[in-house]
Each structure stands twice: as structure tokens, then as C-alpha cells.
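Rule-based calculations on the coordinates, nothing more; no lab input. Nothing here was measured: the structure is a model prediction, and the numbers come from that model.
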Structure 1
Amino acid sequence: MSTLFVLLRRVFSLAFSLLFALAGLFSSPTTVLSGELRLEEEQAYPYSDGAAFCQGITTDGATFYGTGCIKYLNYNAIVKIDAATGRILDCRDMCLPAQVIKKGYSHLGDCAYHNGRIYASCEAFFFKDPAIMVFDAETLDFVAYHVLPVEGQGNGHIPWVCVKDDLIYYTQARDVDEVRMLRLSDFSYYGTVKMDRTVTKITGGDVLDNTLYLSGNDGSSEKVTYAVDLATGKTTQAFVREMGNSFTETEGLSICETDNGVLFHYVDVLFASRTVIRTYSLPKALPQP
């Protein structure tokens, strides 16, 4: 682990923690304004630790995997966290190899777990040739990267990916009016689902049954999660979470089906101060949008 990056993260974390504590923002309530989510747990980390997973979250049910970056420091990381205790089990600072960084890649976004692999979205300088980075979930070792096919690059933004039924789903971040898909087998372009409305500032996504849920971060204290019917493209507002302040950014989203129901895991970041994994349960099955 790089001593310089750890030191810088600690400095940022301490400075902004003091600032926000004085402003009373740590005590701001977090509530669900609409939708049937119920807050079950909050796991908070100082930014000195949380920067390493401030962009994305995914889970295999027992373990959280997170991805993070600090763009202006050219920093990236991947972590493994015990989902039950919140203990960080492993952290790889600068998890992208030098030959990949030399090609302009550093900004990791939201990620997905599938069959022992972590798939993470990654943007390049000037948003040219966005790619998907692949890591081994057990070791966190870098495995490979795949540049998006030209027809699926859009404006070069790829803030999140998820994997479902041998397809990779993703969107761009702004002016989102379609869901794009790749074949997991060879990362070739599969097609799109046209949405019936345009949404923006999308930071995370995951699929439950035949519905894609997109986490939004529009800069206000209210964070919207949208639901997209993958059969019809009908797009609705599924949930609204109130953060209590406009300094909190919602980033990654991961959905986990358990024997007791469905869990929604979000990564929320209080600017350069702390990272929070919030887990919500769904009391009953959601109607299709």
C-alpha cells in the first residue's frame, strides 16, 4: 500500500471531517422519502479507508467488494470487506497495472461480482475508449481489461456495470435514454433497451429479475433510484432517499437476493470525509414498473 496515498487520504479525511462536524452535517438524518426501502444498517468509514471504495460496491452475499478512485491524484483501488462485520479484509491501492494506466485509465466506477470475478467500469482521460477492468475476487489481482466496442461507447462515460444472465449492462452518466449491453463471453456489443424518459447523473446500477435499478446523484440532498423495465424500457422513480445535506454523493448500487428477501446496498460519500455503505431491505416484492 502506498504510504503517500494513505497519508493524503488521512489528511483529506481529517480536514473535511472537522469541517463537516462543525457544520453539524454528520448528524443529518437519512430517511426514505418514497418507495418501500427500509434502512437496515449503516457501515461508516473515514475517507482514509473509504476512498478505496468510494465509487462502487458489489457483493457475493458474504463479502462486499468495492472500487474507488481519486481522479485528481490518479489514484485507484479495490477492496474486500466482510459484509457481516464491516471489517476491511484486503485493499489494493493502485490496483491497475502500469501499462493500463499509461493508456490513460485510472477512474474506476461502480462494479459487479460474477462467478469469482469483479467487473469494474473505467473511464479514460478525455473519455476516450472507456473500458471494463476485470479482477480476481479471491486475490483482488488484476486479470484483464476490455475496451468497449465503438458502437457502444456513447459519449465515453461508463460510471457503472452489472452482470446478469451472461450480459453486461451499463449506461453513460448524463442524458441517459438507453441501457447498453455487451455479451459477457467476448465483450461484443449486444444491443440497447430504449428508455421512455431521459434521466441524468447516474452513478450505479444493478438488475433484479427483469428490472434495472439506477442510482442517481443530482447534487441535491434527495437521491433518486430509477427502475427500468428491460422488456419495455418504461422508466419510473422507484425510491427517493433523503441524505440530510447536499454534500453527500450517491455512487455505487448492488442488489442481493437472500432467503429473507432483497437487499439494496448503496455507497454514499460525504465529500472527502467519510464513506458509508447503507443496506436497505425490501419488505415485499416490488411491482414491475
Structure 2
Amino acid sequence: MTRYRTGLLFVGLAVLWGGSFPAIEVGLESFPPVLFAAARYDLAGVLLLAYAVFAADRWRPTRADAGALLAGGVFLVAGNSLLFLGQQYTTGSLAAVIYSLVPLLTTGFAWALLAGESNSLLGLVGILVGLAGVVVIARPDPGNLFAAGVVGKTLVALAAVSVALGSVLIRRWDSTLPDSAFTAWAMVIGAGILHASSLVAGESVAAVRFDPAGLVALAYIAVFATAIAFVIYFFLLGAYGPLETNLVSYAVPLVATLIGWALLGERVTVWTGLGFLLILGGFVLLKRRELRAELRRARTQGV
């Protein structure tokens, strides 16, 4: 793969994922939040499953895949609906910055739940620095901890926790399905859980406003930011491994911020920027050895 093509794929993935946060913000004007999340995974799951049928070596799950699929459906997909709930009370750009905790939290959960995962005091400091970044962004008022803005940011942070925990549980229970097939089935399972949750929450299809902006937002996050983006992600993951590929998580907030500013008139505060730098700094502390190794490899190969 040429460097030019690789660069385009990384940029494309960052743009697709970064655009999902403003798209959710727009779509929430037309859809109840949990139903919106369910519809996203309905469409994306069907599209990815169709892709897996034609592209994967095996697309049908077996009983051995059940534990990992359930973890994916509950934590990666259904738990991610907390992002939709949180974005009712905060902007897409802020949500994207907080959500960039996922790689940091994933490593923390791996330390706790996976055998053979090493840790260090400096790595623990990195996790704490990243969490401090979220506190800086949320800036909770002790006298009003349940203000809408604080609740929204907390829900987004809990979505990041759920996705990170799900990623580790999947590794713990393992699955022999190819990535595309596994993700498709996890989305189908998660969508079913979300539809049930939507009913319990009293949401109704009658509350949906079928306006062009909402439908475009749904189509974007389901088709482009989920189905197509995950195909690109799996391709890069196979070619470059998880460390390099997941660095895209730190380009996503920048894209989301630019789109939010250009299309929705959102402003970014100094506190948001400082919080993002703390989250990024925490990740660098946590992954310092792996990042140094990647830099040495890049210099050796003349990249």
C-alpha cells in the first residue's frame, strides 16, 4: 500500500467518524435518542452483514462466538446509545473530545481483566491524566452536579467506558468470526436491545419527525460513519495493527470541531482544548513504549 493511499484512508476514516458527532446532534432534532441509535445500527448492521456474506471467509456465528457477541452487542453497541443521550445536552465537538477517552480506557480495562497485560505507575498516571481531562471539560459545579451540561458530558464519558469495556471483554471471550461479520452481528444484537430499551423508555415512532435533515443525518451515521468507516477501519487494522490505527481517535475530535464550527456555528472553549490535550497526554504516557517503537520502526523503514 502506498503512503499516499494510506494517508487518504486515515484521513477518510477521521472525517467519517468525526462527522458522526455533528450528524448525531442534527438527527436528535428529529429522532428520540435511543430509537435514533437503534435505527443507526439497524441499517449499519444489515449493510455490514451483507458485506460479510460476500467478503468474509465465514459469516455465520457458532455457539463458541456467543459470549463475545453478547459483550459486543451490550457494551459496544447498546452502551454506545449513552452517546446519543448525552448529546441532547452537549455539542458534538465536546462529545468527540470526551469520547477520545476510549483508547485510554481500553488499556486500563485490559490491565484489570486480561491475563498477561503489563502495567506501570507511569501508565496509571496516564489514565488519571486522561480522566482529569474530562473533569476539566465538564467543570462540574459542586452546588449543581445535575446541571444538564454536566449530565450530558457524564453520559458521553459513560458511553466511552462502555465501549472500552466491551472491547476488552471481546478479547477475553474471543470469537473466531472475521471482524466484519462479528461487528455486523454485534450491531444486530445491540439494535434489538436498543429497540426494547426504546419501548421501555416510552419512545415512539410517532415522535419521529421525518424531515430531510434528520433523514440525511441518519443515513450518514449508518451508512458512511458506521458501515463504510468500519470496512476502512478493519482494512487499516489488518495492515498496521491496533496502535497506529487507533491513533485516528485523536484526529476525530479535530474533525468534529471543524464541522461543528463550520456548519452548526459551535465554538470551542479554552477548557475544551485543555481537556483534549490532557486526554492526548494521558494516552502518550500510557502508550509511550509502543509509540517509541513505532517511531523507531518508521525511521528504520524511511517512512
(Q) With Rg and Dmax of the Cα atoms in Å coming out at 18.8, 60, pick the structure among 1, 2 it was computed from. (A) 2
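Here helix-only ellipticity at 222 nm (-39500 (n - 2.57) for each DSSP H run of 4 or more, over all residues; to 500) was calculated and came to -3000; which of the structures 1, 2 was it taken from? Show your work: numbers first, answer last.
Values: 1: -3000; 2: -23500.
Derived from the structure labelled 1.
Given a value of 19 for relative contact order in percent (Cα under 8 Å, 6 or more apart), point me to the structure among 1, 2 it was derived from. Please list the in-between numbers first.
Numbers: 1: 19; 2: 40.
It traces back to 1.
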